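The structures considered in this document are given below.
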Structure 1
Amino acid sequence: MGPAADPERAREEAGRRARGRLRRYCAANRLNRLGTLTYRGVGEHDPRQARADVGVFFRRLRAGLGGDPLPYVWVPEWHKSGHGLHLHFAVGRYVRKGLIEEAWGHGFTHIKLLGDLPAGSGVLGESRAAAGYLSKYVGKSFDDDRDGVLRPKGLHRFDVAQGFSPRLIRLRATSRAEVLEQAAGAMGGPPDVFWSSSEVEDWRGAPAVWLQWRG
């Protein structure tokens, strides 16, 4: 049975791709502040209504910050207690909590700048950590949603502000060492994973390397 015919494998692959897109977006836009939006009362159980509420929230937030374009990402999560949905988001600038409360208006809010990271992590390290937190919720949505009930068709696992997608960077050099140095500079540090075809004894293709920076 191939991957296309295996629903479980297809779900895992879709989750992997979604988490990768989210991590790249967070890192590219330096989204290093994590927030949560929660509903009061019985909560909200309609994913489409929650999506509409988040759209209003970010429009109000952007207006309260002066109207300039604002990169962000948000991910829904179903509350374990059955309270319905709450919403996790990340932004890349300081926003006073009072403005977040005013923009949300449906209940409780929380936001924090990530700390407890290794010395020298910087904003890029913080944004990768934020992406790591949010990608867990994206992965969880794939585990929870087995029949489409929790996520109606047509709704994304997460959403982002338009116009801030990571751009393709082409690197050119005369040696492998030089291009690897350029890549590390572009990504803000050395890769977490390094693989080279030179490590494979029976490699028959063109020389290749593969690098990964984790969120």
Structure 2
Amino acid sequence: MPRKAKTLSIKFNKRIRELNTIRLKMETLFRQGIIDPVDVEEVYAGIFLDIFTEFEALIDNLFFGLVEGEFYSVSNNVQCRVEIIPKSMVRDIVFAGKKYLDWLPYTERTIPRAKRFFNKGIPFTLLDEQQESDLKNYNLIRNSLAHKSDSATTKFKNVISGLPLLPNEKTPTGYLRSIAHHKKTQYEIAIKSLQFMAEVLCA
């Protein structure tokens, strides 16, 4: 029996809470002088990569789940443009001979693919321009943490260009730990944004 797509965002939220518990523990240990700043930043790198990977998996599971009929949307008017029979052929057709699929950058990968398989690309076209822009920046931060190449570093610097940051906040992990508005870290703001995007997609 098909399940509500919302179960994917619920699972995502659960993982967010688990990782945030780890983050808060590390910040407490840092304030107590038990661990060094570099230790905390390594934790931020790990949990951000983890949660962003979870978000990519959510997109993948939602896309194939809707096409295969494993999931259904309660609030979004999702209509598949094609019916693939047998369902076991769905991934072969979507992959189109590729060994793996990229879902990001979102506007360049996910949306064109969604428009081929879903009417108006819904639900994947429901993110607004600001959310798409935020997701692009979060992906660049993710890449700078994962690859540490000159290209990834340059793109990260473009993300933070013009922001009033301290010298130690101009690295990916330093930026994620930096306090923005309402006494929230950039990590918390990013995760809250990803959380809301997941809820929009899986409504």
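-0.31, -0.48, -0.57 is what came out when log10 I(q)/I(0) by the Debye sum over Cα atoms at q = 0.08, 0.10, 0.11 Å⁻¹ was calculated for one structure; which of 1, 2 is it? Structure of origin is 2.
A value of -13000 was derived for helix-only ellipticity at 222 nm (-39500 (n - 2.57) for each DSSP H run of 4 or more, over all residues; to 500); which structure in 1, 2 was it taken from? Clearly, the read-out refers to 1.
Read-outs: derived from the displayed coordinates by stated rules, not from any lab. Values in this document were obtained by computation on a predicted structure and should not be read as measured data.
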